[in-house]
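Each structure below is given as structure tokens.
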Structure I
């Protein structure tokens with residue numbers, strides 16, 4: 001009897017210990033970042049960077065069917081700490097390999113779930129891991145972000161009228177609104193990534209990665225106005241055709257859950273990237289580190305490159321003896337231009353087919369003749385399709401067009417990131433890889449790492465790119481251009497579609513459909529080809545415009561779309577950025593500014609010591625403040641000790657090729 005009593009006391013003490021309040025600490029390898037995890041009646045974490053609080057106690061939980069809340073009254077069964085320091089190759093990216101160094105703490109809880117926390121030198125992340133034998137229904141995930149002060153934010157709100165009754169239908173194209181946390185627009189949503197501006201020059205960007213069989217994360221203001229809380233789109237039950245040109249699926253009924261999914265699985269990563277200076281944000285690999293490795297064994301057929309694009313310039317070519325438009329002769333002209341300038345692809349945007357049935361061709365476009373014509377000239381053809389038309393017969397469409405010799409698809413009007421659409425994106429990627437087809441996801445939510453898992457996906461929109469310039473005179477484009485390298489680009493490549501040869505100052509800019517113009521200088525546009533990450537990079541202007549500006553065209557054509565090394569030289573969010581990237585032994589450099597003219601210093605210490613380099617430089621002309629097309633081209637000799645000052649005009653830029 002005495003032995004039984006002692007055993008009972010031992011069990012009771014252990015159970016009491018496992019359920020009482022616990023604080024666990026995880027630090028980054030360099031010791032600057034600390035995660036403090038509190039396990040009490042709920043699970044929360046606090047993040048600090050040196051003496052600065054990044055996140056005050058913020059709860060996390062997952063609600064399953066039958067009101068099972070993983071994170072309510074949690075019981076820690078055991079924990080495991082480990083340190084990882086390795087590297088991996090990163091094809092079709094801004095650098096050849098990525099160093100992956102972090103400390104990890106895994107907490108295993110009663111009720112078949114774990115939470116994995118990672119602390120890197122440049123940020124933190126966590127994810128839930130479920131280990132149940134049967135399938136589960138996820139009703140909600142609680143992601144809370146609390147702050148100790150009313151900091152400024154750069155927040156992309158959902159501002160889309162495609163379906164005003166459903167805020168989760170969105171093109172994910174928004175400028176950033178600079179507001180305090182407490183000023184978050186009531187009863188609205190914002191999508192990721194977004195930025196918090198702390199004191200002491202520190203900033204944090206909030207992202208997610210490895211979103212598979214799960215909806216994307218939105219945020220809204222919490223009741224205390226001291227932070228944000230998560231929102232997710234519920235699973236679609238009923239859909240109908242609608243939206244722009246009837247090319248979207250609008251949701252008429254949603255379920256009361258997020259997703260029905262496997263009972264044993266990893267949830268998406270919730271990420272906070274922390275910087276001590278802004279330039280660090282312009283060269284960050286966190287999403288790449290936290291995404292699943294490639295599922296494509298042979299990637300030798302995947303060829304990044306530049307694309308001659310038809311839509312932005314409204315098929316506007318001239319000085320020809322045929323009527324320009326969506327027809328065979330016009331596309332042969334685009335192919336000839338691409339071939340002459342060593343541009344790898346031509347895209348046939350909307351109009352080449354019946355938009356609702358892309359197996360039916362526009363009779364004015366002889367697709368097979370164009371494929372043969374392009375092949376003779378070493379140019380690949382990429383076809384545009386709405387998601388809805390492609391989704392009717394993914395396998396059949398891909399099989400048919402791969403046999404014809406098409407190299408890839410630009411898939412448009414996705415406009416959602418609920419679990420059903422996310423699964424569709426993965427299915428499209430898998431099927432495209434099967435038929436060795438490249439993908440450019442346009443009208444798309446921000447990338448969350450699938451580009452690493454399926455590297456045949458070379459680009460994503462989810463950005464308010466140059467195409468919007470045609471009709472938005474009130475948008476501050478240079479400001480936006482100087483903001484997205486620090487926020488949106490951190491999530492992955494951007495189908496921004498640069499390359500305007502008609503350029504305008506702030507006072508001279510006017511919207512135009514057939515002769516579209518960019519805000520800012522010519523050199524601003526040239527610099528974007530180095531600054532903006534896009535393994536499949538568009539040349540948005542018309543062949544006629546490029547041939548009139550052959551010197552600029554030659555420069556663009558020489559810039560690759562993937563790189564072996566990236567160095568963020570300098571920058572300040574929303575003001576300016578300077579980035580240099582290396583491919584083999586050649587460096588490419590781009591710098592841009594907002595509407596404020598400024599002087600910047602380029603320090604060439606990134607070059608190999610003891611060697612001389614030749615720099616081809618395009619800088620803003622002395623009259624670029626009045627005529628934005630004005631530029632100066634020069635060739636000079638530089639080395640690792642060289643430091644040069646350049647004046648960037650209002651909305652200006654600087655572009656170099658150094659070899």
Structure II
């Protein structure tokens with residue numbers, strides 16, 4: 001893996017938008033960056049209108065001057081292509097290059113991500129501006145890395161998208177008969193007799209076809225990746241030794257399969273924005289970090305964006321208390337990030353994100369936030385020698401983008417179902433037990449893990465099913481929860497007991513899905529409670545671990561089972577356990593680590609990271625960590 005050229009040790013800095021400020025501010029910016037220990041800044045992410053004010057006319061003077069200033073100040077540049085936000089002249093000249101929503105509404109200019117990645121005019125303009133930047137800056141001494149686009153994830157349902165979707169489907173299925181079988185086209189008279197009849201999933205009178213929806217998300221991921229590749233290849237030709245990346249963003253609206261994308265970047269970069277201000281912010285930060293490390297195949301990755309002074313929630317921005325910015329940064333660094341980057345350097349005076357926190361707040365450098373920024377910047381160089389040691393993990397959680405896509409608000413499900421919350425719950429309970437877990441693709445290499453957990457992995461392809469069979473037969477311990485393997489890669493139900501066709505592996509058949517009303521719990525004998533969902537099982541050789549203690553259909557029926565298979569064993573959890581019940585199960589499975597609820601402990605080779613999120617002093621081994629503090633020490637012999 002390549003790393004930003006000219007950056008020693010850990011990366012520290014963030015998005016810098018000098019075009020938003022008079023040049024009289026720039027010298028002060030560089031001086032403050034040096035004071036804070038900043039060694040890398042991202043420039044140009046949203047600068048298309050400043051770089052190309054009119055079609056084919058470029059203004060690089062301001063960018064030349066700031067690149068030179070930064071280089072003279074010893075600060076490297078992650079130079080972005082600005083294609084996430086086309087300028088007004090482009091959208092006015094090419095209205096067909098604006099994205100369309102499922103209801104046919106065409107977006108208008110006035111925000112970010114106002115583009116249709118499938119539109120020929122947009123692709124041409126994207127490559128033109130990327131080519132101009134490559135020609136001018138590929139040899140600039142400040143350039144450390146190329147940053148293509150920003151947070152890919154914009155979906156369009158336009159005629160351009162439909163045309164490209166049909167071509168993608170022809171490549172995938174080859175014949176209409178194969179497509180009609182995969183999409184179960186006999187239902188509701190959806191059998192297609194000509195490729196031109198197929199549209200992007202749009203707003204319909206009632207429910208849409210789940211197989212069509214899932215394929216459209218796969219197609220969109222591939223189309224966005226193709227746009228990235230086109231720019232990457234152009235930049236690479238101009239400067240073969242400059243690493244190239246794009247920043248992954250995480251959310252249910254993002255149709256990007258990061259497992260596929262990760263092999264196309266020189267380093268995995270990730271933007272982490274937890275959505276709640278309570279301890280969920282720490283939980284999600286750890287989850288994001290473990291995902292990014294896993295997408296990177298265990299190699300170092302980079303936290304490209306986070307918020308310095310606030311946690312952004314649906315109810316507004318909540319300030320981070322003293323030390324919390326450093327602790328959040330250390331969560332990521334401890335779990336494999338080779339640095340801590342932020343959005344943004346200086347808080348903007350106007351615009352849609354004028355209240356987004358920054359390293360330099362509106363009140364300036366004489367603030368608590370900036371003092372904490374300086375303190376963290378001074379501490380990071382001492383951690384450089386720990387950065388190449390691998391994070392140790394022998395437990396993996398399956399992460400299935402397709403299960404998230406297929407269950408995200410779609411009505412053709414046995415019951416309302418939050419795939420991400422089920423994944424996050426498993427990660428949360430393991431973290432509270434001190435266990436650092438990797439994530440793994442259902443079809444990926446699982447051989448390094450002793451335990452693999454599949455939280456409600458709804459979509460399970462034939463290849464993934466065989467992968468889990470191989471893992472377990474070879475001596476692995478598989479733990480799967482309800483609705484795992486309910487449908488195959490075409491969203492068609494696995495017949496004969498669900499479970500991805502793995503009823504012999506689990507030693508049970510699922511006979512019925514039994515949703516529960518919100519607020520209703522179902523007790524398990526000596527095991528705690530289940531809520532919202534359970535299943536009726538038929539035993540086919542498995543042993544019962546615990547039974548339901550009530551319910552008209554479930555009383556005294558098996559709830560959690562285990563089945564020996566080959567050299568390993570397969571556990572099945574037929575209900576949505578509450579946290580305490582999962583904790584009891586993981587205790588039985590002896591899944592333990594050196595950390596605890598509120599104290600992260602991450603072992604990396606010779607080093608141990610300890611992050612104390614509590615308000616009391618803690619001692620881990622010989623290391624004492626104050627309340628709200630963190631430490632990195634050599635591991636005990």
Report task. Identify the structure, out of I, II, from whose coordinates distance in nm of label points 7 Å out along Cα→Cβ at positions 328 and 448 was calculated to give 4.5. Result -> I
Report summary line: Note: helix-only ellipticity at 222 nm (-39500 (n - 2.57) for each DSSP H run of 4 or more, over all residues; to 500) at -5000, derived from one of structures I, II, originates from structure I
Query raised in the report: Which of I, II yields 0.35 for FRET efficiency 1/(1 + (r/R0)^6) of positions 184 and 624 (r between Cβ atoms, R0 = 35 Å, to 0.05), as computed?
Result: I
Query raised in the report: Comparing structures I, II by mean count of other Cβ atoms within 10 Å over residues 168-175, which one has the largest value?
Result: I
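A short reminder: the numbers here are calculations on the coordinates, not readings from a lab. Source: prediction; values computed, not measured. Cβ atoms are built from the backbone, for glycine too; each structure is taken alone.
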